[in-house]
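Each structure below appears as structure tokens.
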Structure P
Amino acid sequence: MNPDNTPPASGHSENSDVGDLAAERVRIFDTTLRDGEQAPGFSMDRRAKLRMAHALEALGVDIIEAGFPSASPDDFASVSEIARVLRGPTVCGLARCHDNDIDACGRALEVARHGRIHLFLSTSPLHREHKLNMSKQQVIDTACAAIERAKKLCHEVEFSAEDAMRTEPEYLVEVFSAAIAAGATTVNVPDTVGYTTPLEMAERITYLRKHVRGADQVVFSTHCHDDLGMAVANSLAGVAAGARQVECTINGIGERAGNASMEEVVMALRVRGAFFGVDTGIDARKLYPTSRLLTQLTGQAVARNKAVVGENAFAHESGIHQHGMLKHRGTYEIMRPQDVGMGETRLVLGKHSGRHALRQRLQSLGHEVDEAAMDNIFARFKALADKKRDVHDQDLEAIALGMDPEATGPWRIVQLNTNSHLGGSASASVKLTHDSGHEVGEAAIGDGPVDAVLRAIERATGTALDVTQFQVRAVSEGGDAQGQAQLTARHAERDWRGSGVSTDIIEATAHAALAIVNRIERQQPVTPRAAVAAL
């Protein structure tokens, strides 16, 4: 694999077909804090919204829709606070074409360095008849009056024709022409119910840009929902047809099936830059950290197979794919995980993995294996992989050393206790047994239960561990999900890795630490501390 993990200086993917670095700009309008946050299960309090807004600003988002000020006093306060503290992006508030909504938006945004009121009104026959009970002309008159009022209160006004993709094209031309004449600076073409197709979206944007009066004076925007799984495709089709603003959310959250996913839109425009001929101002290396922040704030994880930011987006288990990746990364990856801030590609060892990936992992663990031994090791690896979903480094090392990977030692945990409380230190005690027949117990105090457990294990085994990386992730779903702890520690000028799995993450951490200690002792035999004490 390519040893150079440094992102390209341009910020583009190594495999990007970007040709012109001065490509036309597409504005990224993020509505995570409005459309995303109003979806069931994704509600955020004011502090969480402010933290997310700062992350979006650092990401390089052009317009942040901070909320719906008239929805509640807390929503008003959130929009006002975000408008007060942000300096880079345009801060936007949503409003119906009602005087009270517009005035609330104006007040919330009056402290913004650059503010925008986003007005919306339904235009489709279905909505005109059953939701609004308005005629075509009444819709136009209402929209224009609202735009003129909003224009006096804010720097910019955006007008959205709700359910635009189910609106008569000729009538939509009338609506947008009137909106532009009234002062709208951005006109949005929402696929409100996720019904349209990419071809229809491209045709509609092309038609509107050709026939709307004043089309050259405004920015055309898309706002696509994902009810049929085409939100990103429809957004990209709109861009290809001339839309220069995409409304989207982090992780694609939003009403019902969600909105267009920002990370997917941004990376599609970046990797296929020569095809689209446009670029964004997004710092793509912050996409994954921002995605993770959102999952932390909402408690809602993304699917493992989620494009760009999912756990499996840059993970390979298939032996054919792993073989190709070891030869040349471009065989099965069109962008690098580093390009989106994710870290490194993972070759996951499981029942679908092949000999090449297994040999490469064994070599990284310090085991050079000849062909005769490899046959036996590979057979034992496959047998274990049929029993376990993932095969970890300590499993491989046990196989390479001719041991039973399900009974690795020499150290094993007999007993583990931890205690911690808010605002104070934590304590841990461990009792370990060694293959030599000795049993040893130790206790320690640490900054938290994880730190205390690590210190206790160091004392009990006499092996110092300088932990350089520590990660915990769920390996299944639900409240009783197992957690996998992954540790990297420095010992004797070498990095050692270990992992442990348990429904208790402290226990998982202890198993990960002990896996490292066992690996160190198997490769660099030492006399157990308990044995020394008995002499």
Structure Q
Amino acid sequence: MYDRRASGILLHPTSLPGPGGIGDLGSGAYRFVDWLAAARQRRWQIMPLGPTSYGDSPYASLSALAGNPLLISLERLIEDGFLARSELDEAPAFPAEHVDFGAVIPWKMSVLERAYASFVAGQQPQQRAAFEQFQADHAAWLDDFTLFMALKNAHGGAAWSDWELPIRQRQPQAVAEYRASLAEQIEFQKFLQWQFFTHWLDLKRYANERDIKIIGDIPIFVAPDSADVWANPELFYLDEQGTPTVVAGVPPDYFSATGQRWGNPLYRWDVLKRRGYDWWLERFRITLTLVDIVRLDHFRGFEAYWEVPAAEETAINGKWIKGPGSALFTAIAERFGSPPIIAEDLGLITRAVDELRDELGFPGMAVLQFAWGDEPTNVHQPHNYQRNLVVYTGTHDNDTTVGWWQTLDGTARQHVQEYFGIHGNDIAWDFIRVALMAVGDTAIFPMQDVLSLGSEARMNRPGHAIGNWSWRLQPHHLSDDVAQRLARLTTLYGRIPLELNQATTDENEEPNERT
């Protein structure tokens, strides 16, 4: 049983410390993995790794399959001979405490262009061979994605639905002409993906060697302005112009009288079923290459999703439509042998959703911030937990636990104090302790909670299109004191393998005196 118990940290790579104005896959990432190991954490949860667009959200990616070139390590490019050391020395004075995406993106992309030019000019045979092997391994999506990115740049960043009709509709002659005229830009985009995958997989290997598994997100829906929709229009409900006819959302509830109109195009699940769910299988193949455990965002949409006519300004006039249910996951299991999956089952959850999750054997989620000021039947209250569960203090969409506590109403605050018998002066670590001691197999805490940071460190404010995703960790945050504090609690509550715990205990015992 105790081999299943583990805990870890939620931190997106863009939040890592390091040069270049944004967290990347260089030395700061390796130091973070070392810190996780010192803190006895065996999980590192990240957000989607795809290339971002307007708003910089990892949940609105230009591709569900590609990687974000902003995460490429410039330090690694220097080590591999693609850049000069002066490229880092000449970097602008970016703020260290947050990502200034508006400044970082043009500067880093210009540096990456110079790295590509250096690669072309001085490539070694083994480098070329590795590049060509990468292209062969990922041809199923790479050709379409890199053409899409080259086209997007050629159109000044415009959404693909605004391109001229022949290429918007992927007419063969237009595709052939653009592949020829944009060949150099396409090759550059392939280089970026090669470097991202190389850097990420080296980091993942380093983490795995230290008994740390990576949890990665698969959002159920994709962005309308994405290579996924442009390259596969037959899989979505679109009109002849490429515009969605129905979109995703959630119905009106206690929090919103008009619901939420997300705007994502909806899948033609009937078409996907006839094709053996091929696009989803490729999505899982790529994701399972990049991470060890998959967290399915908006799991309830696989049972039933809220369909909103695209012409509607709100989500009020939507309706529930049945999702693929277990059929999709049967296909995934047949291909990948039942990979570890976490069901994000927050929000409006019905008995049918619970039954699907339990049928599939997926752990759900509980969030301690959601537990208070409610009846004792609230599933987020610890006395209702089960073993097959992932317990969070909060998520990337919540305020930090300290910020949440500071604005919590008096009734809910009293509920927390009475429930745990605490005052709440160290509320983030109170919640970390509870998550660790809980029976749920996995406990996850945002790094901001481990550091007891307030609302200034919040990662995302849902409903705000800009100003999110920018918080960064500082090098001094990765202190030995914090690691040791977390390691002690993790050990105390049995979240490391028993043999490792015993080995540690043996090392700390005083030797017997000889008589």
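Laboratory data are not the source of any read-out in this text; all were calculated from the coordinates shown. It should be emphasised that the depicted structure is a prediction, and the values quoted were computed from it without experimental measurement. Cβ atoms are built from the backbone, for glycine too; each structure is taken alone.
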Original post:
Thinking only about Cα Rg over 2.2 N^0.38 Å, which of P, Q has the largest value?
Top reply: P
Subject >> With mean projected area of the Cα convex hull in nm², for residues 164-427 alone derived as 18.0, matching label from P, Q >> reply: Q
Original post:
Suppose you compute P(r) over Cα pairs in 10 Å bins from 0, in percent, for residues 220-259 alone for every structure in P, Q: which one lands on 26, 42, 23, 9?
Top reply: Q
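When relative contact order in percent (Cα under 8 Å, 6 or more apart) is compared over structures P, Q, which one is greatest? Could you put the intermediate results ahead of the total?
On the way: P: 11; Q: 19.
Ranking P, Q on relative contact order in percent (Cα under 8 Å, 6 or more apart), first place is Q.
Looking at mean count of other Cβ atoms within 10 Å over residues 92-99, point out which structure of P, Q has the largest value. Each step should come with its number before you reach the end.
On the way: P: 23.1; Q: 13.6.
Biggest value here belongs to P.
Comparing FRET efficiency 1/(1 + (r/R0)^6) of positions 236 and 412 (r between Cβ atoms, R0 = 35 Å, to 0.05) across P, Q, which structure shows the greatest value? Could the numbers behind the result be given before it?
Details: P: 0.05; Q: 0.25.
Looking at the calculated values, the largest one is Q.
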Original post:
From P, Q, which structure was FRET efficiency 1/(1 + (r/R0)^6) of positions 116 and 268 (r between Cβ atoms, R0 = 35 Å, to 0.05) = 0.40 calculated on?
Top reply: Q
